[in-house]
Structure I
Amino acid sequence: MAEANQYPHTPDKKLTAVCGLFCPGCALFIYTLDDPERLKGFSDRFGCSIEEVKCEGCRSEKRCIYCNNCTFDKCAADKGIEFCGDCDEYPCEQLKEFQSARPHRIELWAAQQRIKEVGYEKWYTEMVRHYSCPQCGAFNSAYDLACRKCGATPSCAYVDQHRDEITKFMESVK
């Protein structure tokens, strides 16, 4: 497994969706990078091949089965914008529906606003801290209630802020 310091700490737009999702905080990105057992467990649970669930970032060539059908990136490209927050129609109905469907999307509006306020690079650096374990520095997803490396709770600031919504969602999909 990769060590926490091998994760992508340097701003890279390949690792940020136009909608404002932060790829290094995504379970499938993390599993692809350094947790093949959990990647296999995910693929088995949802009836997909391991190749279908591997993801190297929302703007990469290798996206998971769920992100391959994303329409936000094409829409942004057609409009010549980098992020949905730059659009005159922001937030559109499709983005509102997307944002409300899963707990890992709770902060999309805040992400878009922060990117506008401080720029992409500073926001990315803030997200590195937001999804890192305060004890060991490992990246954790929005669904890792305890750190996947050292077991600390909460696993990261994102989980600390949204634990109730995450727990409620996870109970609903059991």
Structure II
Amino acid sequence: MIGFWLMLLILAAQRIIELFISKRNEAWLKAQGGYEVGAEHYKYMVLLHATWFVAMIAEHYLRSTGLSPMWQVWLVVIILAQVGRYAVITTLGKFWNTRIIVLPHAPLVKNGLYRVVKHPNYWIVGTEIAVFPLLYELYITSLLYTILNAIMLTVRIRVEENALAEKDHAYTRI
């Protein structure tokens, strides 16, 4: 039981710290002439991520789940996802934030994981949403939020791709 709360606390603290980084970077981008696109869906994305935590807690209590017999596998996947997450944040630097900010004439980031895959942070976040609940056998949360996240990403990625298509623009990716 303590392990569940400790892992959840670490994950929540990580997200809160990242929101501070995001806000700082967003302010810098806007000071450089950047502007936000796709703000309409952002509140739903925040709601999805916030309720994911609530769903994990609820399912944990309602089903009295414990640590998965495959916990070592899931933990390795979670750790690798964190390595990827910080590789993305480091690669994007001041361009990383949780919104889609277009900075006219900024170069498109094409190094790091962006050389290998489009939207690497979405793959990483999708992995976390699916796998973190599996660490504690929260199968309903894992499945439901993986589906909800996929739906959200169809909107989000389309908005980002449209921003990419604009000549001489770069955008930040989360």
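Given a computed value of -23500 for helix-only ellipticity at 222 nm (-39500 (n - 2.57) for each DSSP H run of 4 or more, over all residues; to 500), which structure among I, II does it belong to?
II
Of the structures labelled I, II, one was used to calculate mean count of other Cβ atoms within 10 Å over residues 89-96, giving 14.1. Name it.
I
When relative contact order in percent (Cα under 8 Å, 6 or more apart) is computed for each of I, II, which one produces 23?
I
Out of I, II, choose the structure whose coordinates give P(r) over Cα pairs in 5 Å bins from 0, in percent, for residues 41-112 alone equal to 3, 11, 12, 16, 20, 14, 10, 7, 4, 2, 0 when calculated.
The structure behind it is II.
If you work out Rg/Rh (Cα atoms, Kirkwood Rh) for I, II, which one comes out largest? Write down the numbers at each step before the final one.
On the way: I: 0.94; II: 0.99.
The structure with the largest value is II.
Read the figures in this text as sums done on the coordinates, not as results from a lab. What you see is a predicted model, and the numbers here were worked out from it, not measured in a lab. Cβ atoms are built from the backbone, for glycine too; each structure is taken alone.
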